[in-house]
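In what follows, structures are represented as structure tokens.
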Structure P
């Protein structure tokens with residue numbers, strides 16, 4: 001039976017299942033897991049950096065998956081598992097491949113416009129750290145928080161369009177403190193990543209495709225094309241330079257802050273959102289659903 005047509009619930013259960021309460025519970029649990037793992041690592045003396053990074057990443061992801069299976073999927077009126085094992089590999093591989101194509105296209109356009117220049121081979125120094133921090137950890141943990149918690153329950157409360165706008169804005173603001181960041185770079189991140197990752201979540205109702213896109217995007221720009229990852233300088237497969245007008249090159253922040261990425265990735269995000277809307281994956285606000293249910 002749909003939640004909107006279910007029998008009346010006790011007051012305590014209505015409060016517990018209220019979307020914003022569910023979101024706060026999920027955020028608290030997520031923050032506790034991340035802080036606990038980080039705290040354990042910091043308390044261990046003389047830990048090898050690579051071992052700590054790999055261990056922290058894998059343990060954090062394992063515990064967040066467990067939290068999803070045991071707690072988060074049971075929260076709120078609309079019970080849902082955002083990390084179904086069925087289709088996980090396909091979502092991750094598809095997202096990674098699409099992201100590789102998208103960012104490689106952005107690099108290609110920048111190269112044609114003279115904004116991206118390869119000067120030799122890179123050293124791939126600290127590639128394991130980059131893989132596990134900017135790639136696996138950022139790809140999974142940030143999607144778990146922004147799409148799996150914030151988007152999910154903002155959407156359940158205020159509807160899909162509000163969730164898309166709020167999480168996109170928050171995601172952009174979340175990068176304002178990065179090296180070489182600016183208001184414009186936060187705006188481009190909000191549009192590119194917000195629409196693309198939010199649209200992927202709306203379309204699939206799973207975190208695997210957004211995680212694959214996020215992972216593939218960061219790894220392609222940093223590990224392959226030697227482009228700064230959201231302002232953070234890296235050492236990739238090639239040694240490249242971004243030159244010329246920052247509107248085209250993105251400047252020191254990287255190609256994510258360029259109009260090229262804004263158009264290419266933003267356009268792809270609009271297409272994903274359009275596909276989701278065409279499939280009927282746009283949710284009305286909580287109060288609208290309640291009013292319609294009462295009138296039915």
Structure Q
């Protein structure tokens with residue numbers, strides 16, 4: 001496995017693989033890898049001959065009062081995990097390699113990035129789309145794998161890729177959960193034991209909603225978001241949002257919606273957690 005720190009070397013590596021007839025896959029991450037990330041890597045290995053993992057804590061997607069400085073990092077552990085899962089190269093650039101001091105160009109998606117996480121984190125997706133575009137230009141992949149836990153992010157990246165004609169196939173892999181149902185996240189590290197137990201109300205309330213909708217159909221949608229929010233609040237969570245959206249376009253769910261996305265963001269202590277479920281209504 002190769003460690004690459006510069007864009008020029010990364011591009012050279014990918015071009016060489018492509019010239020040799022290899023399909024290149026990339027899994028963009030911010031490091032502190034867990035089993036959810038490993039599932040993305042394993043998925044990418046099924047789709048590509050050469051898998052690159054990027055490890056870069058992207059400063060431009062953090063707001064002024066967010067957790068950039070304390071975001072968990074453990075490169076040695078990440079390296080070993082990548083090695084164990086057959087990664088060909090790890091691209092781990094420094095911030096100064098990725099961003100010029102006088103940068104003045106951004107990549108902005110103006111529809112899907114509105115609302116949900118974009119409502120409370122107004123500059124977040126501008127940072128995400130910009131860094132992903134730059135990572136695509138550095139790693140030159142044929143396919144890129146993202147996780148369903150970040151459902152809005154995955155849709156924004158798909159739209160950016162389509163609109164800007166990146167020759168990259170975007171694949172979204174399922175959420176990976178802990179045995180008790182908590183969606184895996186690097187930020188779970190921040191939770192105290194008590195907060196972690198109470199945070200299970202997120203996945204539990206989503207599961208309850210799914211069971212009700214599957215049993216009762218569309219008539220169960222009335223008030224479903226309020227019920228989820230009540231259960232999370234009753235467990236001591238501070239709800240950022242609970243939204244019921246069309247999974248195809250992130251518009252509010254309607255009679256024509258065939259696949260439903262129920263998305264949640266909530267704080268337990270100072271830790272903001274997100275989760276979601278997809279429900280087929282047909």
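Throughout, read-outs are computed from the coordinates displayed, never taken from laboratory work. Being a predicted model, the structure only gives us computed values, none of them experimental. Cβ atoms are built from the backbone, for glycine too; each structure is taken alone.
Values computed for the structure shown
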{"read-out": "Given -19000 for helix-only ellipticity at 222 nm (-39500 (n - 2.57) for each DSSP H run of 4 or more, over all residues; to 500), calculated: source structure among P, Q", "value": "P"}
{"read-out": "For 4.0 (distance in nm of label points 7 Å out along Cα→Cβ at positions 95 and 231, calculated) the corresponding structure among P, Q", "value": "Q"}
{"read-out": "Comparison of P, Q by relative contact order in percent (Cα under 8 Å, 6 or more apart) - largest value held by", "value": "P"}
{"read-out": "Comparison of P, Q - label where FRET efficiency 1/(1 + (r/R0)^6) of positions 87 and 255 (r between Cβ atoms, R0 = 35 Å, to 0.05) is highest", "value": "P"}
{"read-out": "For distance in nm of label points 7 Å out along Cα→Cβ at positions 47 and 215 computed as 3.6, the structure of P, Q it came from", "value": "Q"}
{"read-out": "Test item: Rg and Dmax of the Cα atoms in Å, for residues 31-110 alone calculated as 17.6, 47, pick one of P, Q", "value": "P"}
{"read-out": "Source structure (of P, Q) for distance in nm of label points 7 Å out along Cα→Cβ at positions 71 and 263, computed value 4.6", "value": "P"}
{"read-out": "Mean projected area of the Cα convex hull in nm², for residues 15-54 alone - highest-scoring structure of P, Q", "value": "P"}
